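Below you'll find a set of structures to go through.
What follows is calculated from the coordinates using simple rules that are stated; it is not laboratory data. Because the structure is a prediction, the values reported are computed rather than measured. Cβ atoms are built from the backbone, for glycine too; each structure is taken alone.
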Structure 1
Amino acid sequence: MNGSPLYSLLLQQKGIPGSFSLGRVQTPTLYMIYQLQEKIRNFQKEPYFEGKAQVIAQNGAFDAKLDPNETQATQEAFEDYLKEKGVQLGKQPGTIHQVETEKKSAASPRLFSLSSLQSKMNQLMKASAKDTLEAMQGLYEGKYLSYPRTDTPYITEGEYAYLLDHLDEYKHFLKAEAIPTPIHTPNSRYVNNKKVQEHYAIIPTKTVMTAAAFEQLSPLQQAIYEQVLKTTVAMFAEKYTYEETTILTQVQQLQLKAIGKVPVDLGWKKLFGKESDGKEKEEEPLLPKVTKGEMVTVDLQVLEKETKPPKPYTEGTLITAMKTAGKTVDSEEAQSILKEVEGIGTEATRANIIEILKQKEYIKVEKNKLVVTNKGILLCQAVEKEPLLTSAEMTAKWESYLLKIGERKGTQTTFLANIQKFVSHLLEVVPGQIQSTDFGSTLQEVKAASEKQEAARHLGICPKCQEQEVILYQKVAACTSEVCDFKLWTTIAKKKLTATQLKEIIQNSRTSQPVKGLKGQKGSFEATIVLKEDFTTGFEFSEKKKTNFKKRTRRTTK
């Protein structure tokens with residue numbers, strides 16, 4: 001985009017080194033993370049007070065909440081509210097006003113699209129979107145899973161038929177033969193010919209993996225394969241059914257509610273064991289048997305709590321947010337378009353967009369949470385006066401006109417003319433915007449980080465020619481001499497080394513500590529990396545670590 005050199009040059013004039021990259025998907029995505037991070041940073045915790053009651057009945061006690069729930073800023077205000085209802089803190093008589101038991105059910109999860117599987121693997125394995133896509137690609141190339149870059153959770157009746165034919169084989173692999181799967185009629189929750197275009201949902205192929213082949217997979221590939229099989233088999237299993245009991249207790253003018261849930265048949269949930277999908281609440285407690293009109297004792301208490309800030313994005317939740325980006329724009333037309341095209345980016349590109357933001361050092365991952373760096377913050381501050389750069393609305397407008405071109409209602413000439421007009425607008429207004437923007441302490445922090453980063457690139461005198469310096473680049477550290485060919489790759493045995501480790505190899509001919517996470521044909525291992533006499537690298541093993549290869553074992557579905 002023309003905005004990249006424009007912003008880079010203008011920021012350089014402000015004394016900010018380096019280049020800055022903008023993009024119609026990349027920049028709104030970065031700004032989404034930045035906005036949430038700022039919201040969390042500026043969040044002020046506020047205390048509030050709410051009530052909780054223990055209801056003591058003839059057959060046992062249970063907890064209940066005010067219905068409707070009531071919160072107040074102070075304890076005094078909450079106690080005043082209770083007085084208005086004719087009650088006070090502590091024990092007092094009450095009556096069981098209503099008891100309702102309803103049988104409910106829940107269908108199994110939808111089949112996976114790429115986005116939903118990336119979100120799931122981030123939740124279960126803390127895997128990046130890129131790593132999940134690469135792992136899935138390997139399973140696809142091995143002919144074990146269907147095409148990974150799909151945006152639909154639906155299959156056609158044709159796929160349903162072959163899945164049914166191989167159902168017993170899938171269950172055998174999962175050691176789930178004892179779990180009933182009596183549903184052999186296509187359900188529109190999963191099967192819809194009209195909603196499948198180029199590719200259908202991610203499902204197992206007719207080739208069922210052997211136990212030996214499974215053991216050769218990476219832990220992430222194993223988790224993906226198991227999840228896809230479980231979700232597919234769950235489509236044929238009974239619904240999860242449970243009884244939900246609601247008890248309403250009356251104390252003067254105050255009503256209390258308690259809800260209890262008792263499983264009747266776990267159905268498809270048997271496939272997943274105790275694994276949580278991160279969405280379901282813990283099962284409600286078992287309630288004692290009570291009858292309408294029963295007299296009870298109610299012990300009413302007040303609880304002090306604090307408001308909580310929103311949670312930062314993970315790669316999994318960001319993928320979902322990108323897919324539903326239309327909800328964040330104000331224009332109804334833009335919302336409609338983004339809903340039609342399913343957000344910003346595509347199933348195939350969203351993971352790459354996140355990786356680009358990492359590579360450009362706009363974001364980093366800390367404890368599975370996405371954090372905008374000072375460099376990313378500075379860019380967001382620079383572009384936030386141009387809503388079309390930070391909002392998904394520009395993508396919506398472009399997609400809208402591209403659809404018109406496809407329908408022969410628009411022309412390429414008009415499309416390019418509008419882009420040129422937008423670029424001219426940027427050239428006219430952005431210099432003044434940058435000049436007037438106060439970047440505050442972020443500017444100094446970015447400058448300091450850049451200087452520190454530049455210093456870290458200097459790894460020491462070349463061990464081969466003993467004359468020139470070795471400088472660290474993106475993928476290799478190399479001697480600056482024109483006649484010396486010394487090179488040291490930054491990734492060895494599929495492990496990216498730190499600048500400190502590279503400096504140790506160059507200055508001391510070895511790493512000071514064994515490096516963990518190296519990968520070979522037999523699995524992961526650790527070893528000291530040494531610089532040999534011919535200036536290539538090798539491994540030095542301690543006696544205890546020579547056979548320390550790690551593999552994941554498959555758990556049995558009970």
Structure 2
Amino acid sequence: MAHSHGDLLAEALEVWEATRAQVFADAVDRLTAAVLAEAKPVPSPATAEDFHDRWFKQLLDPAGRGRAAAQLFAQLPGDNDGECADALASRMRSLYRVGPDPRAGHEIAKAFAAEDGLLGYIAARRAAEQVLLECRDDRMRAVLSAVVTDDELRAQVIRRVLDAPALGRKPRRRELDRFATALSPRTAAVAEVGALLAEVYAHPADDAPRAVLADALQAQGDPRGEFIALQLASALQRADIGDAARDKRIDQLVQACGLEWLDELQAITYRAQFQRGFVTRLELAKSYAEISPGLHTVPALATVEELIPGEARGDAYASLLTSPAMKVLRRIQIYDGPSLAALPKAPATIDHVSCPWLKRGGGNYLAGLTSRVFPECIRRGVTSIGLGPKGLPALMASPLRGRLTSLTIGDPGDPVQIAAVWDTLPRDCELIVNRWGELEECLAVRVAWLGDLRLVRDGKRVIARVWGDMMIQGVIDSLDELPPLAVLIVEGASAAQEKQLVTAAKKKKVAVELQPARRRTGYLTIKR
């Protein structure tokens with residue numbers, strides 16, 4: 001009789017508890033991912049408190065405990081680190097009460113390896129030690145054995161756990177046949193996947209290694225294989241066509257497994273977007289005040305193309321900006337003294353530099369643009385920039401203006417000024433107007449302030465494309481003052497806006513193309 005993934009997961013947990021062998025811990029991980037991938041997506045909670053309440057409810061079933069373990073450090077409620085540490089301790093005590101679980105022990109062991117700051121608090125550290133002792137197994141011991149720390153209190157916890165007697169009996173052949181052989185990849189298969197993943201990171205711009213990896217993972221029943229394959233197929237399709245069923249499945253997989261796929265990047269991520277199966281847009285978290293030196297060489301950084309400041313301070317952002325691990329980094333933002341100082345040191349081939357403002361040690365905005373940002377862009381051959389409205393006078397006086405192929409500006413609130421800027425740009429330069437001239441946030445849902453207006457020349461014609469509630473309404477209100485348009489393409493307008501657009505465009509003899517809103521897929525948010 002065929003068993004569901006849920007039934008197999010419950011059985012695998014029993015075998016792991018009896019043996020404490022890594023092969024069964026690995027089987028538990030894969031079965032957890034399979035169960036969660038089949039589950040209906042759960043709406044994101046509105047607040048950290050809501051997330052915290054829901055976190056405890058997940059402990060009621062085996063798959064939910066796996067998700068809870070993966071989210072152990074996520075969205076902790078509290079106004080400071082002490083309160084967050086208390087919330088973390090409460091979660092870990094609950095994990096201890098529900099009994100041994102390889103996923104809980106492994107996550108906490110990884111947190112010790114990463115020297116998570118919350119484990120410096122005594123309540124959190126004591127609760128962590130309880131779980132580690134209860135859940136000790138081969139896999140957890142391997143992680144803790146490799147930890148090197150100068151923190152004596154943490155080192156004492158690790159020594160006590162490693163010195164505790166081993167648990168578990170020898171696995172039986174039928175157990176190995178049922179789980180280790182059927183559900184855990186053979187050693188050769190693990191090595192193969194590791195080599196294929198390394199190939200993706202070595203050649204992040206090439207889709208061929210990703211396709212090979214997707215096939216290998218699907219052969220093992222790993223949901224990431226399906227995810228990579230779906231996103232590769234999506235990348236080959238025109239953005240304005242889409243596939244609703246495929247996009248829905250992509251988002252189900254991201255919500256179920258995205259935290260796991262972030263791996264070491266979890267600690268620094270606020271929001272992210274996966275494209276072609278890997279993180280390409282990374283928005284940094286507020287808690288990312290200092291970076292462990294090892295994070296600069298995390299292989300997963302190799303696929304990041306756009307680095308968004310998010311909630312991080314400039315020194316944290318700057319330290320990643322200069323990381324050689326970011327092989328295909330193309331779009332960055334300069335916004336304060338540390339990020340400004342890092343710009344000349346960035347090893348990647350940068351295509352777009354956004355500098356909507358300068359704060360916190362950045363000095364005078366116009367002076368910084370004129371003396372540092374623009375010369376560095378010219379030296380690097382950057383032809384796409386983003387500016388706040390106050391930076392336009394500096395651009396008009398810079399030789400960079402004549403080299404641009406794309407200019408993004410923050411909405412000046414004056415369509416006449418937009419028209420004036422448009423008239424000064426090279427004929428092959430695209431003009432983009434968005435909220436502030438910054439990089440777009442990694443938001444999974446469309447919100448009013450997201451959106452932009454894009455102007456391009458097609459011979460003697462000017463073609464505009466606009467999306468986003470505020471931007472669409474702005475075009476409706478100022479169509480008379482914008483550069484004369486031949487075609488206006490509008491994405492995702494409301495019924496009322498469509499009516500207004502048709503009326504306004506008719507008066508100006510502008511051809512209007514109304515298109516549905518594009519679906520935003522592959523996004524993941526970690527609320528802390």
Structure 3
Amino acid sequence: MRITTKLFHGPNIYANVPIVLITIKVLSAQPEVLIETCKEIEKLLPNYVDENISKILTPYTHFGMLMSNFAFNLINKNKGLLTSYGAKESSDAILSWVEFDTPEVTLKAIELFFNIFLPLLQKKQLSSAAIDQAIVNYAEFAKKYSNYDYELLSGSKSLDIPSFKFMTNSLYRQYGWGKNSRVFRGSSPMEDSYHGVFVSMDKVASKELLKSIGMPVVKDVVIQSREQLQKAAETIGYPCVVKPIRGAQAIGISVNILSFDELQNAFDHAKQSSFGNNPIMIEENINGYAHRIHVVRGKFFVSIKKMPPILIGNGISTIQSLIEEINIQRMDVRKNPDSLKQIQINDELIVYLKKFHLTLQSILSDNQEFQLSTTFTYGVHGASIENTTNITHPDIIHMAEAIAKVTHIDMLAIDYITSDISKSFHEIKSAICEYNHTPGLGSLKVLGASLYTPLEVARTFIGDEVGRIPIFLVLVENSHLGKIDTWFINNIKESSVGYMCGDKVAVGRFVLNTYESQGWDSAKMLL
């Protein structure tokens with residue numbers, strides 16, 4: 001079997017989307033052997049192969065369709081948003097194709113299929129464990145190229161808004177064409193202020209900004225070394241919070257610290273985190289739940305309450321068993337890093353349990369409730385979430401919109417700690433923990449499709465002004481290209497009109513350097 005691949009970066013004779021074309025020359029395998037192996041694949045991988053895929057196909061087309069269908073489903077189960085795949089026979093080969101957003105991800109899925117299929121074709125044994133591990137390894141590989149703009153991209157497809165990578169191998173994506181387009185990095189548009197974003201990444205600077213405009217924040221001390229802990233504890237008091245001044249996803253953060261021993265351990269934990277080379281902030285601890293407040297294009301959009309998971313004992317199961325039961329229930333959303341995550345069983349959890357004189361092998365009494373962790377991020381510890389948009393106090397809404405206005409961040413997320421978001425920070429002790437640009441949007445999907453569908457998220461975040469521009473195709477014989485080019489030069493003078501003619505690309509009278517690119521790559525320059 002001889003296998004070659006070719007990339008089509010734009011509309012082509014097989015599909016109107018970018019594809020990987022796989023040409024398969026079957027040199028020796030008999031049709032019945034191919035079909036037997038295909039059926040074995042279908043039994044081994046029922047979650048990655050659609051049912052009845054072979055109903056009206058010849059043996060060779062069945063094989064080609066199985067390959068492309070497997071790759072298609074594998075990618076989409078790992079936050080892909082592909083819409084096209086297929087297969088057909090040519091005179092001497094099987095032609096299969098699979099859409100790609102990132103070529104490496106589709107090529108890796110195709111490679112995985114053949115790594116499973118070819119040994120089976122040769123009657124070699126492959127264990128289910130080996131296949132499962134290969135799929136897990138693929139998922140880890142795909143994460144490197146993950147669509148952090150998954151919700152926007154999904155919604156844009158529903159709205160028929162075209163999109164493509166703004167730059168090769170980057171996280172920047174353009175939605176729409178030409179003057180009707182916007183460019184995002186994840187959920188952050190290019191309109192975001194550089195200075196606003198820069199300040200948001202520094203917890204000390206961002207807190208100073210919040211203080212300067214009269215927003216509610218907690219008392220803090222910034223220290224460099226362990227020797228400064230005692231004075232910091234005297235200044236802040238207990239309980240307190242320890243965090244690196246730079247970071248994300250609550251990495252290195254410890255909360256509800258009640259003693260100096262715990263404070264020392266928390267300082268070491270923060271220093272050992274990936275952000276630990278920076279100074280460490282010691283903050284006053286506020287009791288309550290964290291609420292993620294989204295402000296979109298200057299307007300309050302949603303508030304989400306994040307609640308650490310709660311174990312309910314039965315008098316029989318250990319804490320570890322109860323956690324494992326919850327994690328099994330969450331298996332369906334494991335592929336979405338912004339959804340209900342797995343509860344991590346790690347050293348941090350063990351230390352937390354010790355505070356309550358518990359271990360992983362402790363047994364909670366029947367109906368006894370135990371809250372796992374007080375860390376306020378839902379991502380790290382697998383917390384659940386609740387929509388609190390309709391009960392958010394007007395003062396909090398005004399606060400959020402004011403921060404967005406001052407920072408000039410178009411897509412802003414604010415982490416706000418309060419025991420009751422329906423009450424103003426003037427009524428009960430509450431505070432802003434931090435604010436961020438490029439917020440994850442997966443939690444909006446978890447709240448319920450009826451409230452925040454990808455289409456609704458995209459319409460809100462991208463905006464109604466984004467879409468297509470008029471495009472006209474003129475077909476002429478090659479001998480007339482010169483005349484057409486001359487006509488374009490004489491008649492297209494406005495910088496709002498672009499054209500391609502042969503290997504020439506221009507906007508008005510300004511000719512672009514195409515760097516030997518052609519076809520779709522040249523068209524993207526104009527769009």
Legend entry - relative contact order in percent (Cα under 8 Å, 6 or more apart) - highest-scoring structure of 1, 2, 3: 1
Legend entry - Value -0.33, -0.63, calculated as log10 I(q)/I(0) by the Debye sum over Cα atoms at q = 0.05, 0.07 Å⁻¹, assigned to which of 1, 2, 3: 1
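Of the structures labelled 1, 2, 3, one was used to calculate FRET efficiency 1/(1 + (r/R0)^6) of positions 308 and 500 (r between Cβ atoms, R0 = 35 Å, to 0.05), giving 0.40. Name it. Don't skip to the end; give the middle numbers.
Values: 1: 0.40; 2: 0.60; 3: 0.05.
Comparing all candidates, it corresponds to 1.
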Inset, instruction - State the single structure among 1, 2, 3 that was used to calculate Rg and Dmax of the Cα atoms in Å, for residues 348-515 alone, giving 16.4, 50. - result: 2
